[in-house]
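FYI, it's all coordinate maths here, none of it is from the lab. This structure is a prediction, so every number in the text was calculated from the model and none was measured. Cβ atoms are built from the backbone, for glycine too; each structure is taken alone.
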Structure I
Amino acid sequence: MVFFRNKPFNQAWFYTVLFIAALILSLYVRFSVIAANNGEPLRGDAGGFALQAAAMKNFYAASAREPFWILWVKCAAAPFKEAKTGMRLAAAMAFSLSAVMLFLILSRELGNIPALAGGLFYLVIPYMYFSHIRAHRLELYLLLLLLFAYLMLRGMNSVYSVVAAAMTASALILTRMESLAVVIGGFAFYVFSERRNPLPALRKSGAALFAALLLAAPFFISCRRACGAFFLVLNNHARFWDSHEHAGEGGFRSPEETLAKPYDGRNVSVFQYVF
């Protein structure tokens, strides 16, 4: 019986080693896909991201794009002659780190076998191998989202964990502004999970949320001063979808004009678009 209990498949390290081996193999495949397709130019918004990153001088300056994402692009592109190479490699690395976070979450909550199964399934999603070529922000967002989830599940048991939660929440908001709802929901979940003694959890969540908003606030204020709207980024997306949904209708631009300039159109706020 002792021998049976000590077999590798009953040990946490065994599943960790298998996951790391799969992670290394997936990185090799990801980098191979990038190398094979790196001759392609950045398409759509990604080219604009690279230009905005090159021009970025003030992190909190008003912009139609969230600043943490643009800073990420700037840092990823800096070591390379061509920005697209750095952006694509950074996307692959961010996704791989998000796989590590998923493995840690599942092993903590469900055990070794579900963690390995979930991690392997996540690593072999075919879409993601080619998503890196697009060099958009999905991979970074997944990493931050899973890191935030891990911090909430692990619990804010020290000052350092509260600071980490606040910084991750702020980075989430400044990568995708609509993540504000996710952040508030995450902190509410943490308080609920500590419902037997909710007051300490409420204080920690409140402090972390306040700090996160404090870190993000200068960007909102810059947008308000420059363009008259705190939620400039969301309004920009609302205008994009409003233009595409109504293209060709009376009072709207033609489909051809909409495709040529997708972010032009009538001035509509995110609240007007949704409601």
Structure II
Amino acid sequence: YYTGTYANRKFTPERHGRMAFGETNFSNRTGNLNECQTLLDGNGRRVMFGRLSEGRYGYIQRASGWSGIMGLPIELTMGEEGELHLNPVEELEALRRNPVSLSDIQLAGDSSITLDGVRGNRLEIRAVFSWETAEEFGLSVCCSPDGAEQTMIRFNVNPNDSTQPQDRLGPDRLLVLDVTRSSVSQEVKNRESQRCTVAHSYGETIELRVFVDRSVVEVFAQGGHYLGKRIYPARPDSLGVQIFSLGGDATLHSLEAWEMDAIWPI
């Protein structure tokens, strides 16, 4: 995208950025957000609708009789430096059911914890983490009990291999939507993970909002970053949610989770 100044019927671009992070190779641009359009609603919000294409082989799509799904409606706002912020519209909160709250869970070294009471394939999760010495931390959704299937949302705090946590400054954090183990199905052809850079300093918290709806995961981070991908878990027991840290310690300060109701009346 470009943002800038429009005056006298002329647009002057002042900033260039990305709002979606799928593959740039057209032949492999599957399972990602694309074909976005926006509207201005009655409250003055700029709302974007996009399509998440299929990540399965064409013959599977033809046999199923459908191809692609609509992503969540996303509100677009502009930051102080002209960057776009992407966030789910507040109306999605009307779909929340059966809330669960957790707080103050310590993750030491290389560890993972399965969260009691947080389970399903139609979920909204809001989690706030901080890190002490961890190289990576985050949460996994749609996890099978043996870990064969899982989709990881990883926050890599040290892509440049700094030796001291306090030296890991600047905008070099990586948020990764890791789909390499999302499905054991041989029908899935696109297992390329998505990643984006997030400005984040040592001592700050990171907030993740994660939406799961069976074959799709959409992630919003730090009030403006977005990743979205089709995942296709094949096992009926791939319903677990875990938190994890790698290479050191991290803390889950708070987590709220809800089952998501259907948008269509039954």
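Miscellaneous remarks
- Computing helix-only ellipticity at 222 nm (-39500 (n - 2.57) for each DSSP H run of 4 or more, over all residues; to 500) across structures I, II gives -500 for structure II.
- Relative contact order in percent (Cα under 8 Å, 6 or more apart) - highest-scoring structure of I, II: II
- For 6.1 (mean projected area of the Cα convex hull in nm², for residues 198-253 alone, calculated) the corresponding structure among I, II: I
- Top of I, II by distance in nm of label points 7 Å out along Cα→Cβ at positions 22 and 230, largest first: I
- When mean count of other Cβ atoms within 10 Å over residues 94-101 is computed for each of I, II, the largest belongs to: I
- For the set I, II, ranking by percent of Cα pairs over 29 Å apart places I highest.
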